[in-house]
Every structure is written in C-alpha cells, then in structure tokens.
Structure P
Amino acid sequence: MTTTSEPLRPTAPAVLPLRAATVAVGLMAGLFFAWDVSVMPGLANLDDGVFLAVLAECIRAIENAAFYGVVVAALVLTAVAAATHRGRARRLIVVALVLYLAALVVTGVVHMPLNQAVLDAVAAGPGADPAAVRATVEQPWRTFNIVRTVLCGLALACLASTSYRPVHAR
C-alpha cells in the first residue's frame with residue numbers, strides 16, 4: 001500500500017483561524033529571518049556608535065500597530081485554531097502555540113531588555129560607551145534572534161502540516 005498526501009476538508013469556521021494563524025506566524029518567522037540574514041549582518045559592518053544609532057532607529061520603527069497586530073494575531077488565531085480542531089491537527093496546533101509562545105518569551109526576556117539598553121545608550125549621547133554597549137548587546141541579540149527564528153519556523157511547519165494527512169492509495 002502506498003500513501004499520498006491529500007488536502008483535508010475541514011469546515012470553514014475551523015479553517016479560517018488556522019489559515020490566518022499560519023500566515024501570521026509565517027510573517028513573524030520571516031521577520032526574524034530577515035533580521036538574521038540582512039539587518040544584523042549589515043549592522044555588523046558599522047562602527048560602534050553608528051551601529052547603536054541605526055539599531056535604535058530600527059527598534060523605534062518596528063514598534064507600530066502593524067507589528068503588534070501581527071504579534072497578537074499569531075497568538076490569538078493559533079489559540080482559536082487549537083480550540084476548533086481535534087486529534088492530530090489539534091496536537092500540531094498546540095505544539096505550534098507553545099513554540100510561538102516560547103519565541104515571545106525570548107523576546108520579552110532577552111530582546112526587550114537588550115533593545116532598552118540600546119535606546120538608553122543612544123539617549124545618553126556622548127556619556128555612553130558605544131563599544132561597551134555593543135559588546136554587551138550584539139552577540140546575545142543575534143544568537144537569541146536565531147532562536148526566535150527557529151521557534152517560529154517550527155511553529156509555522158506545525159501549522160502548515162495540519163493541511164495534509166496521509167491517505168492510502170487504492
């Protein structure tokens with residue numbers, strides 16, 4: 001017997017939050033990935049003061065309604081999808097929810113304090129030591145952003161995999 005993958009046909013009310021959650025989590029994974037492969041490598045080539053100034057501008061720019069809307073939507077829609085599914089799909093969605101929550105915890109515990117240190121250093125102006133702040137911030141920021149990227153990527157894979165199930169070929 002061989003197996004193939006065939007799309008599931010769940011009801012529309014259950015599908016909509018799942019599809020929207022998949023998109024929202026995918027947007028978050030893509031955002032973190034973009035920082036990993038373009039923003040932080042680009043900033044790495046700058047001197048310490050410019051590094052902090054540009055990173056501070058990026059931090060300020062990302063704090064907007066669209067960003068926070070996607071952050072919250074990914075969480076809420078994934079939770080709704082978990083509540084409206086059963087069996088294997090629900091298990092995968094719950095795993096996705098836990099992975100996404102872990103990424104949010106990393107953001108709160110690691111990135112928010114590091115971002116605040118950058119903003120404080122830039123606000124301090126000439127009184128700050130850009131090299132010392134950068135030495136404290138850059139590597140943990142990059143390392144834990146990779147962690148967020150992986151967590152969101154795995155959450156995305158879990159959500160996307162709920163769309164298919166193996167079926168036996170006749």
Structure Q
Amino acid sequence: MNSNEFNKLLIVLAVILFLLFISGILTANVLIISSYLLIIIGIGFFYSSYAKKHLPGVFIGSVLFLSGSVLFVFTRYEIIGFEKIFIPASLFILGVSLLTGNLLVRLNKASLILSVLIIIAAIWLIWDKGTANIELFSSAVFSILKSYWLIIILAAAVISMISYRFNRRIDKMN
C-alpha cells in the first residue's frame with residue numbers, strides 16, 4: 001500500500017466517522033471529533049512523509065497525532081489544573097516529535113540533543129510545578145491501560161504490520 005492509497009483510506013475513514021457523527025449513530029462533541037481528526041490526519045502525514053523520508057512531514061504528522069491524542073485524553077478524563085499541564089504537554093509533544101523525526105528519517109546531533117532537552121524540560125515542569133508523583137502517574141497509566149487495552153493492542157498490531165510491509169518493500173527494491 002503506497003502513501004496515496006493510505007491517505008485515500010484515511011480520508012474515507014474520516015468521512016465515514018463524520019457521517020456517523022452527523023447521523024447520530026455516534027455521539028460526540030466538537031473536541032472529540034477534533035481529536036479523532038487530528039489523530040487520523042497525523043497518521044496520514046506521518047506515514048506518507050516517512051515513506052518519502054521527508055523530515056518536516058514526519059515532524060508535523062507526529063505533532064498532529066500527539067496533539068490529537070492529548071486532546072482525546074483531555075476530553076475523556078477530567079484534568080484538574082489544565083493550565084499546569086498545557087505547557088509541559090506542548091513541550092513534550094514537540095520534543096517527542098523532534099526525536100521521532102531524528103530517529104526515523106535523518107539523524108542530526110544538534111536536533112537530537114535539543115529534542116532530549118525539550119523532553120527533560122517538560123518532565124521537569126510537570127514534576128516541579130505540578131502535584132504529580134509516582135503513585136498518581138501509575139494509577140493514571142493503569143486506568144488508561146485498563147480502559148483502552150484492546151485499542152492499544154490493535155494499534156500496535158497495525159503499526160507492526162505496516163512497518164513489516166514497508167520494510168519488506170524496501171528490501172525488494174534494494
């Protein structure tokens with residue numbers, strides 16, 4: 001499956017979800033719909049850019065996907081002190097996106113160091129300014145894993161299948 005076919009599949013999926021929301025079969029508010037769209041668009045950007053080894057596209061796709069994921073978590077769970085978590089979450093998204101682009105497309109030492117520093121700054125802001133501790137973090141992770149374990153397994157399976165097919169295609173080309 002090339003990137004154009006994958007993007008068409010994602011567009012069809014987005015249209016189907018939109019029609020299901022409009023028809024009332026699925027109920028959601030604007031934030032939930034936005035989070036799903038950001039996740040789908042982010043996956044499309046990331047996949048097509050990764051296939052072309054295009055670093056800005058991988059970065060943008062990663063930012064969109066992670067922003068949609070954070071928005072999804074914010075809509076599903078009541079986050080007390082949203083203003084305390086917004087800046088660290090933004091820094092974490094930027095750091096992880098830079099790290100992903102560096103590890104998957106092109107390794108640039110300065111950008112790699114910058115991404116690690118941004119991630120460390122985000123973690124430091126969460127631990128220093130917030131009320132986070134290990135028990136709170138582990139209970140939140142356990143709650144998410146308990147509720148969404150099937151989605152996590154299916155996403156991992158889809159990602160591994162796409163990665164396997166992509167790597168096999170590259171091996172045939174070489």
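FYI, it's all coordinate maths here, none of it is from the lab. In this text the structure is predicted, and so the values were computed from the model without any measurement. Cβ atoms are built from the backbone, for glycine too; each structure is taken alone.
Comparing mean count of other Cβ atoms within 10 Å over residues 25-32 across structures P, Q, the highest value is found for P. Using the calculated result -30500 for helix-only ellipticity at 222 nm (-39500 (n - 2.57) for each DSSP H run of 4 or more, over all residues; to 500), pick out the matching structure from P, Q. Going label by label, the one that fits is Q.
Out of P, Q, choose the structure whose coordinates give relative contact order in percent (Cα under 8 Å, 6 or more apart) equal to 16 when calculated. It was calculated from structure Q. Here the criterion is distance in nm of label points 7 Å out along Cα→Cβ at positions 41 and 65, and among P, Q the highest value is seen for P. Between structures P, Q, the calculation of volume of the Cα convex hull per residue in Å³ yields its largest number for Q. Give the label, chosen from P, Q, of the structure having the highest value of mean count of other Cβ atoms within 10 Å over residues 57-64. Looking at the calculated values, the largest one is Q. Could you tell me which structure in P, Q was used to calculate mean count of other Cβ atoms within 10 Å over residues 17-24 as 11.9? Structure Q accounts for this read-out.
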